[in-house]
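Bear in mind these aren't lab numbers, they're just calculated from the coordinates by the rules spelled out. Given the structure is predicted, the values throughout are model-derived calculations rather than measurements. Cβ atoms are built from the backbone, for glycine too; each structure is taken alone.
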Structure I
């Protein structure tokens, strides 16, 4: 990933938190049939000796054949993103030498996949995924709300995926390369456009000056 120094994010805790906050990743594989990509919701778990991504896929998904080949995968997680208007820059009024851009947060993970067919593992992963996203609801759903035989039949159609993280890198392109007056203008413009998540990211990052 192209990462100019000002936009690089290498702190593991920040990268892991971003994955947990935006867990729908693009799973990219390469196999005998070429490149393939699918959107897959992941969970992130700390194991005794490694940090792993966990997920499940339909057995009918053609990408399973790629994963079973054992080639390394790339998982891409997209955080907040927003168009940035040059009209928000203070320097537009000074000299007009400004252009539009796009702000975004992204994390890329690489690792070698392991396929898992253990029923207990699959139930644990599904329970972890659903309980995480049901948490805080007034009437949270759980696996136990559905008939046991129905859940068992559904699980017959899926296979688990575990990816020990071998390499992880992040990019926070959130206007750090702009002077502070422009950053203030970008934050205000984003909030006016109800792009609160990106406005918070701009506010949280210090000036590159």
Structure II
């Protein structure tokens, strides 16, 4: 099963000992070139990466890698959301025999240090991307799929340049997903139109409060 692409931080880290991000020094020259353009910002959820895979016939689950283990409570929740004949028929109705991966985050109690701030008494899955074949779907289509499947989708926090996103994250913001019970971890930013660099790598970056509050 295909893994989700690694999301790089916006800036490079200082190599003289501080290990802090260096403001204005982008990791990717293509991202730097496009930084003034409009990017869509979604909330970054602090959980565990989950893949829901439809091979055209059955649904299976995976963590970030094929060897990653998924907490038992989360497996139960995933089966509630995606298991059974009715869900299999939903996948078949929407996608037929196409290979599809729903990428999302498993989050809640006992998942990461602050998981209980998101859901004190349970766990859940929240969708952030859908891959059909080799193509990622547009946000509107991702929302349609989430609505049809009865699952959550990461909220859009705002939009603007990457410079605007970096400034936004420097101030602690309450998590929309956690309904204000904790601060937002940060943002995941992608161009308004799906884009790749000349090597075929997807353009997507993360901007985290813990990185942006102290810069070189």
Given 8, 28, 28, 20, 12, 3, 0 for P(r) over Cα pairs in 10 Å bins from 0, in percent, calculated: source structure among I, II: I
Computing distance in nm of label points 7 Å out along Cα→Cβ at positions 21 and 93 for each of I, II, which one ends up highest? II
Per distance in nm of label points 7 Å out along Cα→Cβ at positions 37 and 85, the highest-valued of structures I, II: II
Which structure, out of I, II, was Rg/Rh (Cα atoms, Kirkwood Rh), for residues 61-164 alone calculated from, if the result is 0.99? II
Using the calculated result -7000 for helix-only ellipticity at 222 nm (-39500 (n - 2.57) for each DSSP H run of 4 or more, over all residues; to 500), pick out the matching structure from I, II. II
